[in-house]
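Enquirer: The structures come next, written out as structure tokens.
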Structure I
Amino acid sequence: MDRPLTIVIPIYNEGANFPALWSEMTEHLNFPFTAFVAYDFDGDDTLPVVQQIIAQGEARLKLVKNTYGRGVVGAIRSGFDAAPAGPVLVVMADLSDDLGQVSRMLELYRRGSHIVVGSRYMKGGRLIGGPWFKQLLSRLSGLSLCWLRGMPTHDATNAFKIYDRAMLDAIHIESKGGFELSLEITVKAFLAGYTISETPSTWRDRTAGTSRFKLWKWLPHYLKWYFMAFQPKSTKRRPREELRPT
């Protein structure tokens with residue numbers, strides 16, 4: 001049985017962006033899905049926008065409050081906790097992610113991948129805008145993990161990924177800082193023998209709102225998971241049937 005897609009959208013004052021995001025989602029995602037909007041505090045300016053859409057009869061959209069403590073890691077993990085079994089996609093509310101690729105990502109998941117990466121750095125992928133130094137570091141880390149370590153993605157740091165919900169339950173998440181969470185999960189899944197695939201994706205820098213990405217604060221956390229990737233892999237193979245109840 002193909003389980004419907006769950007989408008986790010962490011927010012922090014994205015009221016200016018959310019109407020356009022929802023418009024893109026309804027345009028590109030022509031299949032069943034549920035979207036959990038994960039927020040930190042009741043005064044977030046995104047909430048009235050989401051509540052208005054829900055009040056108009058939109059049953060696919062739900063609000064989830066962060067129960068782990070403020071920050072993007074807690075918001076994403078709260079969304080993971082709310083998700084049922086099946087594919088779970090993380091999408092940023094700043095319109096940076098390439099929603100036109102979600103159908104292809106979901107197809108790769110249905111074929112047996114436990115993680116499907118929207119890859120900016122493989123052939124066909126693109127990155128538009130954003131700080132050059134941040135681009136340089138993410139490109140170097142993604143390509144070196146692929147070429148030197150053999151990780152089956154060119155973009156391990158990108159947050160735009162589909163994860164299998166049962167796999168998330170099996171991985172002990174330690175991140176407490178920020179978006180290094182996506183690298184931690186990918187590295188641990190790779191070392192544990194889960195199946196990872198990728199498809200080209202375009203990333204666009206935000207045009208409204210303020211980014212919460214804190215490069216220098218989070219860099220040591222990224223380095224921790226980067227170097228962990230070079231540890232020996234598990235010899236146990238993770239079959240699809242072990243993780244996906246029917």
Structure II
Amino acid sequence: MDISRLFSEKSDIYAQSRPLYPQAFYDWVRRHARNHDTVWDCATGNGQAALGLSAVFRNVEATDISQSQLKHAFAAPNIRYRVSPAEQTPFDGASFDMVNVAQALHWFEIPAFFAEVQRVIRPGGLLAASCYSGHHITPEIDAVVFDSVNRAIAPYWPKENQMCWDRYASVDFPFQKLNTPEFVMTADWDLNHLFGYLHSWSATRRCMEALGMTFFEDAYARVQAVWGDSSEARKVTFPLSVTAGYIE
């Protein structure tokens with residue numbers, strides 16, 4: 001599978017629709033990173049995590065395999081973006097105080113990525129891999145979204161997503177794990193923003209390629225019936241799991 005294709009197509013929708021990581025996560029990073037000079041945000045996408053990390057570290061190196069994603073990235077004076085795979089980077093050895101991977105580890109060649117982390121991270125550096133799956137609005141809306149969208153796209157999820165849904169429990173991490181809290185991401189979205197997010201899912205786009213747009217249009221109408229005024233903003237929550245530890 002061409003993973004880069006999944007995230008290069010409709011990258012503008014991805015950039016506009018994805019939720020931002022919570023301030024509580026960056027506060028946790030500030031407390032647990034032993035130094036705050038340079039961080040590598042791997043598979044940065046449109047730089048959602050890189051932007052938050054730029055307030056914690058003096059320098060942020062952010063990479064992604066998709067140039068299209070990087071075109072929509074958040075800018076900050078201390079963030080440098082470049083195209084690079086996760087498993088083989090242009091960085092010098094022992095360059096980073098932290099390596100961050102947000103919502104992306106399951107797409108990597110994981111043993112090769114961990115070898116690259118161990119090459120580029122400084123002794124005692126922090127590695128954090130975070131993921132979120134599922135969102136909650138109200139029980140009634142959640143049920144209709146599940147029935148009209150999740151069921152339709154279920155056969156089209158890449159197998160790699162299961163690792164994310166399992167919160168990386170099956171991944172053999174090369175470090176002593178830290179006890180990390182459960183974080184919560186929140187957003188206030190109207191109906192169109194929600195469906196932009198649902199559209200950004202790789203499985204949704206693959207389903208559209210196979211079946212066309214009708215199922216998605218029907219789902220919008222069904223959700224709108226329980227949502228009410230489509231311009232009304234509702235609180236959306238996303239549980240965020242973080243697996244982290246020091247590379248000694």
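Enquirer: Given 50, 35, 25 as the derived value for Cα extents along the principal axes in Å, for residues 61-180 alone, which of the supplied structures I, II does it correspond to?
Expert: That value comes from structure II.
Enquirer: Figure out for me which of the structures I, II the number 18.3, 55 belongs to, where Rg and Dmax of the Cα atoms in Å was derived from the coordinates. Write out the running numbers ahead of the final one.
Expert: Working: I: 16.9, 52; II: 18.3, 55.
Among I, II, the structure yielding 18.3, 55 for Rg and Dmax of the Cα atoms in Å is II.
FYI, it's all coordinate maths here, none of it is from the lab. None of these values were measured; they are calculated from a predicted model.
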